[in-house]
Structure I
């Protein structure tokens, strides 16, 4: 079974990702992983940290001569800002307490206070170090490896921004324009429509001027997914549930939509279900639309998998909100170190990675194989079964 984990803190020495359960023989490119890391750092409204870090992946296990070898893949991404935190976050030394840089004024909406209470820390430093969205760098690195597997079978996963604040893209985005955006050499805010993006940038500018932050909605599309991934037989094998959990696990994401769930909830059944048709020439079933987002009964149906993540404004504001000092219990303004204004595009890139990892899990559950060649044989045999159905 494919599994992945991340380790590391926001200002620690490095971030680490491990991916196990991959078949041998998958082509792995450091350049491709680096591009995914670069994409995560883009987007209008990013803050000062992006000027410090130049994320580069180092593969230290599981890949030899640019191919997986069946053992766990381990990836490091070093934090350039670590040089400013070597004493404050030293692994050993009782003397660090003087330069510990405590955070005693928790930020509303962040893990600061809940985590400090849970782990019995007198300040929130160690909580925010791990809870920080900097952790998603490791997820993106792991997701790039999952994308490499899926890409061998014609599956591609990309995202775009559909709203910032109250400004929304007022049309459906087609796959070719999403793909063009995902492959672009420069990223502005990440919307496929230039006019809508210009209005979104105005919202970001207003948030910056007022010391605020702003959220929005991103959409992830997995193109080329075959029917039959996931299962209806148990609650925890339903693919839509697994994907939803993966998306909501991303920092600041508070909701997820599979397909056009919100619109469907306010409509009649006759307007929501995707009608079924059969193309005799192509010998395949087709649908009249894709409101289900490519998943029915927890199983992929052969259409694009479409997910939307609802991202709240991030919790660190340049104009801090009311809080309480953990030492004195007196009213205080929340802590502030550094902050982005808008991270919706970046969150979409992270969601691509999470979607890739979950789809890769489901793909290997169905097609298995210790080597890429074995997996490919199983996949091609299944495609013939689908065509002959």
Structure II
């Protein structure tokens, strides 16, 4: 019922948002007589902020029309190569580009859209043929499509890697590290061809290593608490009506609650940038929050099973994880290479949690392993921003190139 009430409240705010947009135009447009009045910038800035605080944020676009590659520039076209009810396999096709190492990026299914990895994709495109898992907002998936469990995620990993073939390189960012390692382990156990390399970035392979506040929050609450407090049914006006989900708006409330003062200050600064006419700083704020505020619903089954298997019971590092009744055995992985990447100041997946994959993949030779701890880098800096491009990516690129031969 909470989700339905929230949806009605958002609908009730629509007239006020339309009013704020119109008032912003009246007081902010250079051709408007009202823009010449004293204090008009303050009024326009206030209505602009009101509009942004009340609007709905849909899935952003990747927005990568062209990329520079090997001294030449190529047009980029997005093609959905495979369609599943909860995920599409998105290929960034570079028109006329020469053959390059094929990289499949497993984006997190943890609240934000795959576009959160825009910088990762844009950077990888310079040297690689890039694919990504484009997860679907669960409220848009009809109930007739059935549930989506942790085991279904692992099935997606195996399906997508089979589709790309053994010449692919897998990159998992944060949450997918566990199902990706499970999927590759099961492929090895079945005698299937494996990807040439696995790059795992800031993921919860073993959350018992340097646990963070996020890990402790999940660990010290029973599964019944999560089911009672955060699981809701999709409201009536969406295709997924009555599907059980962890709603995006509750996840967003949790994101903001981690650093409320920082977000309040950011919006105050945005208002001041508008009043001063600092369009560049205001634009940076809009770009960040257009992405940050765009959240998606998660299937309840998948979310609860992840909490239980990864954060409560630590089944993978304890050697007890089963997928569709089969025990997952990472030590059976051979013939691929493993790179783990962590941030020194990561407050989501602490240092050591991703590195634990090396202890599980005992079948890999020493020359097929590498680990990098990025100095002074937090969670998002592992896969986005200047430090990612300058510190992390060169090591990824070299590792993939070395094992692509």
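Points to keep in mind about this one:
- Among I, II, structure where helix-only ellipticity at 222 nm (-39500 (n - 2.57) for each DSSP H run of 4 or more, over all residues; to 500) as derived comes to -10000: I
- Structure (I, II) behind the derived value 0.50 of FRET efficiency 1/(1 + (r/R0)^6) of positions 256 and 376 (r between Cβ atoms, R0 = 25 Å, to 0.05): II
- Relative contact order in percent (Cα under 8 Å, 6 or more apart) from the coordinates reads 23; which among I, II: I
- FRET efficiency 1/(1 + (r/R0)^6) of positions 200 and 272 (r between Cβ atoms, R0 = 41 Å, to 0.05) - structure with the largest value, from I, II: I
- Distance in nm of label points 7 Å out along Cα→Cβ at positions 128 and 144 derived as 2.9 - corresponding label from I, II: I
- Among I, II, which structure scores highest (criterion: FRET efficiency 1/(1 + (r/R0)^6) of positions 160 and 312 (r between Cβ atoms, R0 = 30 Å, to 0.05)): I
- Among I, II, which structure scores highest (criterion: mean count of other Cβ atoms within 10 Å over residues 120-127): II
- Source structure (of I, II) for distance in nm of label points 7 Å out along Cα→Cβ at positions 80 and 248, computed value 3.7: I
Laboratory data are not the source of any read-out in this text; all were calculated from the coordinates shown. The model shown is predicted, which means the values in this text are computed figures rather than measured ones. Cβ atoms are built from the backbone, for glycine too; each structure is taken alone.
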